[in-house]
Structure I
Amino acid sequence: MGDDGTVSDSETRTDMLVSPTGWSLWSDAPTRQPRPPRSRARGALTADVCVVGAGYTGLWTAYYLATTHPALRVVVVEKETVGFGASGRNGGWCSALFPATALAGQMRPALADTVEEIGAVTREEGIDCDFTRAGLLTVATTPAQAARLRREAGPDWLDAAEAARFVRVAGAEGGVLDPDCAAVHPGRLVRGLADAVERRGVTLFERSRARRIVPGRVVLDDGVVRADVIVRATEAYTAALPGARRDVAPVYSLLVATEPLPPAVWEEIGWEHRVTVGDARHTVIHAQRTADGRIVLGGHGTPYHFGSRVRPSFDVEPAIFDQLRRTLATLFPAAAQARITHRWGGPLAVPRDWTPVVHLDRGTGLAHAGGYVGDGVTASALAGRTLAELITGRSSERTGLPWVGRDRRRWEPEPLRWLGVNGGTLLAAAADARENRTGHPSRLGAVVTALTSGR
């Protein structure tokens with residue numbers, strides 16, 4: 001930064017912080033005193049409902065159980081700390097997007113309502129998570145993207161000048177505004193939700209690993225929880241549980257965050273409101289303007305690791321971080337010389353058919369939800385509310401949605417799983433490269449769309 005608060009062309013872009021496990025821009029540390037860990041579960045415990053996993057899915061389930069049936073004894077056990085996984089590391093899009101296009105239309109009204117519901121809960125519970133509902137602008141930055149997006153958008157298509165009223169993305173030929181999206185601070189949301197459920201009588205344990213889940217019982221490292229209903233809300237970490245290795249593929253997403261940008265840079269970008277931003281490439285890019293004036297930009301593209309492995313070292317991929325930084329400079333040239341102060345990543349859960357599920361087996365009392373493919377901030381709240389209704393026997397429009405009770409196809413054994421997931425990633429990148437080269441929509445892109453449609 002120059003003395004006048006502008007970004008100097010002569011400044012180098014220096015990565016200041018590579019986040020250790022579970023540490024992102026959204027973590028309390030180092031700017032705040034970290035909250036002491038909650039107690040570890042020890043010995044024999046009993047509950048009406050035991051939730052495994054203290055991310056969004058588990059905490060929303062506990063929240064709606066506690067608010068609608070406060071007499072229930074609800075226990076949440078978490079292997080690490082609240083929000084350790086994707087709930088505390090994502091890009092902060094609270095959107096109505098659904099990964100499986102075949103069901104997106106049927107799911108859309110409930111997801112849009114849930115965006116509003118999340119905002120209402122944050123206000124009611126005093127959760128200061130910078131919830132700002134300004135919409136999602138998807139821009140086309142190549143002729144091929146423009147042709148595809150214009151065809152999909154129909155009368156909702158915005159030309160370049162109209163799209164630039166929301167944010168000036170370099171090279172944008174137009175775009176589409178989806179009003180059903182809010183920008184959030186995901187870490188504050190998940191931590192605030194944990195505080196809210198505890199205020200309502202839920203017992204929450206951290207550093208309490210579930211080694212095995214069977215009907216009526218969760219076996220922990222240092223004890224056991226017996227419960228009538230057990231909810232598995234472990235998302236990308238599901239593969240580590242016995243018998244669940246092929247349920248989802250843990251695929252990594254990485255993100256970078258700039259330093260707070262000065263007013264002159266924001267004026268040049270024209271990003272006055274906190275509309276979230278993505279573009280229409282086949283690989284995934286997502287961005288938000290944070291409440292403290294940074295750009296957070298993330299994307300997929302990291303390799304899937306053989307055997308569904310999840311390790312802290314996989315959170316750091318220098319080549320992908322450099323690619324994200326170049327993408328940021330391409331989309332927002334005014335911020336090209338800004339320092340990258342945070343780099344982090346983590347795994348998300350990808351089902352074989354790209355379709356999240358909500359399921360309760362009334363015979364065994366075992367329930368699970370998840371597989372959001374990165375679109376989980378809103379979907380997890382809808383899933384948690386739906387699970388609470390299923391558990392308590394309440395029928396609603398949510399319990400009739402097509403993801404409830406859906407049979408999930410399992411991933412193939414290795415090495416087919418490794419070949420399939422990484423082959424799909426390469427296919428999406430090849431489709432983008434071909435479209436950039438030819439200026440026309442790629443047939444490879446149509447293949448990617450078909451593979452991820454949920455059909």
Structure II
Amino acid sequence: MNQLGVRNPRNGALDYRVSAWTDDDIGNAATRLQKAQRCWSESGLDARIDVLDQFKSCIAENFEEIASALAADTGRIFVSRFEVSATLNVLDFWLNSSSDCFEPIHKATSKFAPSVEFSHALIPYALVGVISPWNFPLLLSMIDTIPALLAGCSVIVKPSEITPRFIQPIQAAIDRVDTLKGVLQFIVGDAATGQALVNHVDAVCFTGSVATGKSVAVQAASQLKPAFLELGGKDPAIVMASANLEHAVDAILRSAVGMTGQSCQSIERVYVQERVFTAFLHRLVQAAAEIRYNWPNISSGQIGPLISAMTATKIASQIEQAQALGARVHCGGIVERHDAGYWMAPTIVTDLPHDCELMQEETFGPVIPIMPFKHAEDAVNLANDSRFGLSAAVFSGDIDEATNIAKKLVVGAVSINDASLTAIVNDVEKNSFRQSGLGGSRMGNSGLTRFLRKRALLFQNAAPTKLAMFSEAES
């Protein structure tokens with residue numbers, strides 16, 4: 001087996017090792033999971049709800065162990081505990097709402113052929129593969145896994161090799177539920193493991209970078225398998241002159257800097273109407289100055305370390321390029337080393353060109369580039385000048401104004417007078433636009449129904465049509 005080393009982001013220590021699953025390992029697991037899926041699907045929704053309710057109890061009982069494993073991999077304790085709680089909330093949501101996705105099946109009469117009646121059957125994919133990222137290791141694996149299981153699928157999950165420590169306690173929780181361990185398996189591995197997984201499943205869910213998402217999509221398409229992709233973002237926030245600036249600053253700072261900016265739904269660029277630009281900037285810089293690292297005590301401060309040296313290098317490069325083009329850094333802007341980890345304070349940047357990397361490419365760090373605009377239409381044009389289309393935020397004291405702006409943004413979700421609301425609101429439906437993703441909404445009812453195909457059953461109540469009807473002979 002290929003041994004993978006795991007680094008602690010707080011101190012850089014290579015202090016954990018895992019063995020990557022081989023293609024044979026994955027193939028054997030896939031065969032077992034696909035074999036068990038038929039009984040799982042036929043057991044009925046109520047039975048599946050009961051099994052996942054047991055799983056929820058096992059997660060709750062192992063809460064501290066799971067949270068500690070997440071904290072060791074990500075370098076943050078509050079967010080790790082929040083992540084376990086959020087996973088329990090997602091389970092609650094689906095346990096209580098999954099029945100809405102299964103409408104009663106009734107026969108209907110065809111409007112095209114009145115002698116034909118038809119009905120539909122919902123057929124789950126036998127085996128769904130989930131490839132999840134490092135920034136929310138548990139939650140972003142479960143956000144696809146839970147509805148897929150309730151749909152009647154078996155699921156195999158490969159979390160990121162950067163943050164694998166939670167796999168052991170979560171698999172232990174799975175194994176405590178006899179029925180569940182037959183249809184859900186977490187595996188360990190790197191990019192090659194993920195590629196192998198795609199070959200063994202019937203549908204794949206991927207959350208991660210655009211580049212890797214494209215590779216997954218191509219591999220799945222070559223086998224005519226559906227791929228549901230949730231990719232990068234460069235979420236804009238628009239602040240109108242009528243906005244409550246205190247609220248706008250609070251929401252944008254939380255969204256952009258919380259989780260050290262390492263979230264696809266982070267606000268990564270801000271456009272502020274000229275009349276309030278200086279006041280907004282002053283408030284934001286003041287608020288950013290109050291943010292502290294959770295170092296040396298993980299239970300203090302508000303933000304943790306950057307996940308890796310590679311991430312730190314990318315962020316620093318974007319800032320340096322912007323500065324070379326005339327940008328001004330008001331605070332932060334420097335990668336700091338503490339105990340061999342990589343850290344960055346909230347960084348606010350102005351006077352930068354819109355075509356620089358800091359305004360165009362995903363940063364994934366606590367960096368807030370800000371630009372002024374004169375008219376709302378200017379802000380819309382700037383916000384839409386992006387290859388991404390995940391989500392956005394609009395702040396205005398006039399709801400009609402905010403709504404009109406939101407309707408013009410080429411994104412899948414717009415938070416009004418707050419930011420990143422889809423991170424906590426699971427019952428809305430949204431698609432990812434442009435290069436931010438592909439496939440049905442992972443939220444709302446579509447989060448489950450995307451794992452179901454429809455089979456039509458057609459009943460002929462009259463004598464079948466004879467071939468003679470199509471005779472070319474003149475009548």
-12000 is what came out when helix-only ellipticity at 222 nm (-39500 (n - 2.57) for each DSSP H run of 4 or more, over all residues; to 500) was calculated for one structure; which of I, II is it?
II
For 24 (relative contact order in percent (Cα under 8 Å, 6 or more apart), calculated) the corresponding structure among I, II:
I
Once Kirkwood radius over Cα pairs in Å is calculated for every structure in I, II, which label goes with the largest value?
II
I have -0.62, -0.70, -0.98, -1.42 for log10 I(q)/I(0) by the Debye sum over Cα atoms at q = 0.16, 0.17, 0.20, 0.25 Å⁻¹, for residues 360-431 alone, calculated from one of the structures I, II. Which structure is it?
II
Match the computed value 2.5 of distance in nm of label points 7 Å out along Cα→Cβ at positions 192 and 208 to one of the structures I, II, and report its label.
I
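Bear in mind these aren't lab numbers, they're just calculated from the coordinates by the rules spelled out. Here the structure is a predicted model, which is why all the values come from computation and not from measurement. Cβ atoms are built from the backbone, for glycine too; each structure is taken alone.
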